[in-house]
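Readers should treat all values here as calculations from the given coordinates under stated rules, not as data from a laboratory. Model, not experiment: these values are computed from the prediction. Cβ atoms are built from the backbone, for glycine too; each structure is taken alone.
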Structure I
Amino acid sequence: MARASVEAKEAWRRRRETTDGRRRAIVAGASAAADGGESVAIVNTVKAIFGAGGFALPWAFAQGGIALVGSCMFASLVLALESLRMLVKSQDVLVAAGDASAAEVATYAGLTKTAFGPIGDVACRVMNVLTCFGITVSYLVFIAKTLQVLMPALGVSAFGVAPTLVSMLNVVGPFMIALGCIREMSGVATISAVGTASVAIGMIMTATAALSNPLQLGALPLANFAAFPGFFGTVAFLFFIHFTLFGIKEAMPQPDKFFGAAVKAFTGAAVFAAAFGVAGAAGYGPAVSDVVVTMLTGWSGVFVQLLLCLNLLATYPIMAQSALRICENVFEGDKPGSISTPASIGVRTAFTAGAIWTAGNVPNFGVVLGYVGGVCCSILSLVLPAMILYQSQNKVKNTMTANELARIGGVFATGLTCIVLSIVL
């Protein structure tokens, strides 16, 4: 009888736990539905904003000056949100008019193709490849410069006391080439899920270390316009990420709440990024490295540097996958998926090898971000969104107000100006 009583109590306990678990799941699901997926969208958008480029922010503030870089960061935030609004409105306009289904404009390429036709599709693909190529170069430079510090710290003497950038590229290059040949993303996606945590840990530890030094705010310029080509790309690299956000919107239970979530994510990220940039610049002064994480010392620094390098290695095949498949499509003609394995490996190897060569011939990480952010990302996130909305409104024969035309023209002109300044200054 006693044993039966114990078993009955145990059965009751299991039923209670199961019921409680279901109740918690229902409550969690109801909570997620209540905010239309906004919380998840905010987290995913912040993840898209922060990457290796954030570690060049202290260098950007030290080069361009606290006032100028801060102003550019605020302006970039406002412009990024305005151009994102234009992309969302373009989708709504085309779908409402019956010119496209929601699925047809669910991606950047699909929206561009619907607005401009085949030429828009080609332009979007070309910019995708160029942008991903530039980001690949920035990954390589970041990892190689970090390894220049890590190798001596780990006691590796094979490359001398002061390893060169090229020698470190030769070390990381084969790994990047092999990772670039991966076509199945599921396992790599799981590994790269630690990316946001590693970046946050790296930024917090770097800012803490910087602020432990005597502050050098007086040694920093207030505004150095000559440094614009270098620092602007770093700022743009944070916010001009529109081509990565379409999937986040479509994954929401209520996609109409996406823009509100994006405003919160962008604003919060801007505040955190500005604080990190100023702290790093003030703590390390004008001599701050363009990859500030390399200035961390001790085993804690080694840990953070290794974590960030591993994160970028795992993230690379995911980030570059769309560009790599576009390159493969060139050799497939009108038969998608027909490329042979040897040809696929050849195309992917050539892409990564080209990025390795480029990384060995650029002066620093900040310059890479200057061209990627200042040119490629400005086209994708300022110039094209303005053109897409204008073309979409004309296509469905909607009358645009003077205010809307002014906003479209302002974003378009600003994008072109940023591109020109990033190249010629």
Structure II
Amino acid sequence: MISSSPSVPTTQIRRFSNGLTLVGEPMPSKQAAAFTFLIPAGSASEPAGRDGLSSVLESVCYRGAGDKDARALSDALDDLGVDRGGGADVEYTTFGGATLGLYLGEALALYADILLRPALLDGEWQPARDLALQSLESLDDSPARKMFVQLRREYFTSGHGRSPIGTREGLNALSLEDLRADHKKRYKPQGAILSLAGNFDFDQIAAQMETLFESWQGAAPEIEAPKPVETPVFQHIEQDTAQQQIGVAYAGVPSTDVDFYAYRVATSILSGGMGARLFTEVREKRGLVYSVSASASSHRNVGFSLAYAGTTPARAQETLDVLLAELVKIGDGVSESELERAKIGMLSSLIMQEESSRARAGGIARDFWMLGRVRPLDEVTDAIGAVSTAQIREFYARNPVKDFSVVTLGPAKLTMPQ
């Protein structure tokens, strides 16, 4: 069994009086430092009729901030070698970057302007909205993505069914006043997180953050709790394509659940590589699909599973039947060899991700958002390693796989197997 490195970084936390939380893991052996600002402003809490606002606002915040116009701000970030990232998600929006540790303080000062003092000027927001519309239009060329957008919309009755990509109606309805009002209302420090990983001095950065963000005050509106649909949905999207897309959503458990690691390992047994069950049973043995997968997802207090199959219209019904049967069959138990293979794959992936300061900064922010704490690497590896075949069987005895919501896209209209 793979074990984690003995030199595990220590997580440090500083909560400021305005509600912003700084969470960092100094890694002196690294030259780079990465950061993620997580703001509780995602598609789930967008104002009604303005679907896509969060993505557009995130983009426009980079188009001039503080005393810098769009070009000057971009040049300033480039001068520091900041590799930018982030974007709108369902429950939050992230602004992230990575640079040499030497320049971290200067980069964070620029991001303070981006978050607190974006210009939000007429003439700058329209191109961001137009790019969002183009991304939305491109869904017709990405049928699997289009299908999953609809599956999320059908599976959640709460705002969590909204996709950050937005809708044509929502994006076309946007105005500069909407962006300014939303920034004022939802970009607040209460519940916001700044995570850091890499080469930095925690106390020095904490002192700088206190100065940079001391004027930032207030709390955003509460995000409604995620609510999955009570009655399973079966929907077909008619589209003249050469392939048929099949998406399935069903209940899982959140990351706070005592059975979370058994659930994640079981999902990896289903879909953790070329030796996983779905690949073997649906693709290799039967030749039904060109792609098949399953994943475990989670919002605060709600977990759910997603499964996908891409096939031909002629084989779509058989594919759906076999896919659902395999999802149910995992509840009958798993073998020791399947368990060991899944654990090794998960641990290898986890440890390799930990080598990246950027990946770690993002993981710290997500952990703190979901759990209110950061899971040490040793805790996660030990929990994965402790999962047994008996635990997986007991998990599914308590949480049987059932009540599938299904969305299909393509020329063939399918039926749910009995």
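Taking volume of the Cα convex hull per residue in Å³, for residues 204-331 alone for each of I, II, which is largest?
Top value of volume of the Cα convex hull per residue in Å³, for residues 204-331 alone, among I, II, belongs to structure II.
Can you say which of I, II returns -24500 when helix-only ellipticity at 222 nm (-39500 (n - 2.57) for each DSSP H run of 4 or more, over all residues; to 500) is computed? Clearly, the read-out refers to I.
Tell me which of I, II gives 47 when you compute percent of Cα pairs over 22 Å apart, for residues 236-403 alone. Source structure: II.
If you line up I, II by FRET efficiency 1/(1 + (r/R0)^6) of positions 244 and 348 (r between Cβ atoms, R0 = 30 Å, to 0.05), the top spot, with the largest value, goes to I.
Please state which of the structures I, II yields 34 when relative contact order in percent (Cα under 8 Å, 6 or more apart) is computed from it.
It traces back to I.
Consider the structures I, II: one of them gives 0.95 for FRET efficiency 1/(1 + (r/R0)^6) of positions 76 and 308 (r between Cβ atoms, R0 = 41 Å, to 0.05) as calculated from the coordinates. Say which. So the calculation was done on I.
Rg/Rh (Cα atoms, Kirkwood Rh) was computed and gave 0.98; which structure, I, II, did it come from? Answer by label: II.
Which of the displayed structures (I, II) returns the greatest value of FRET efficiency 1/(1 + (r/R0)^6) of positions 100 and 156 (r between Cβ atoms, R0 = 41 Å, to 0.05) on calculation?
Top value of FRET efficiency 1/(1 + (r/R0)^6) of positions 100 and 156 (r between Cβ atoms, R0 = 41 Å, to 0.05) goes to structure II.
Computing distance in nm of label points 7 Å out along Cα→Cβ at positions 84 and 380 across structures I, II gives 1.5 for structure I.
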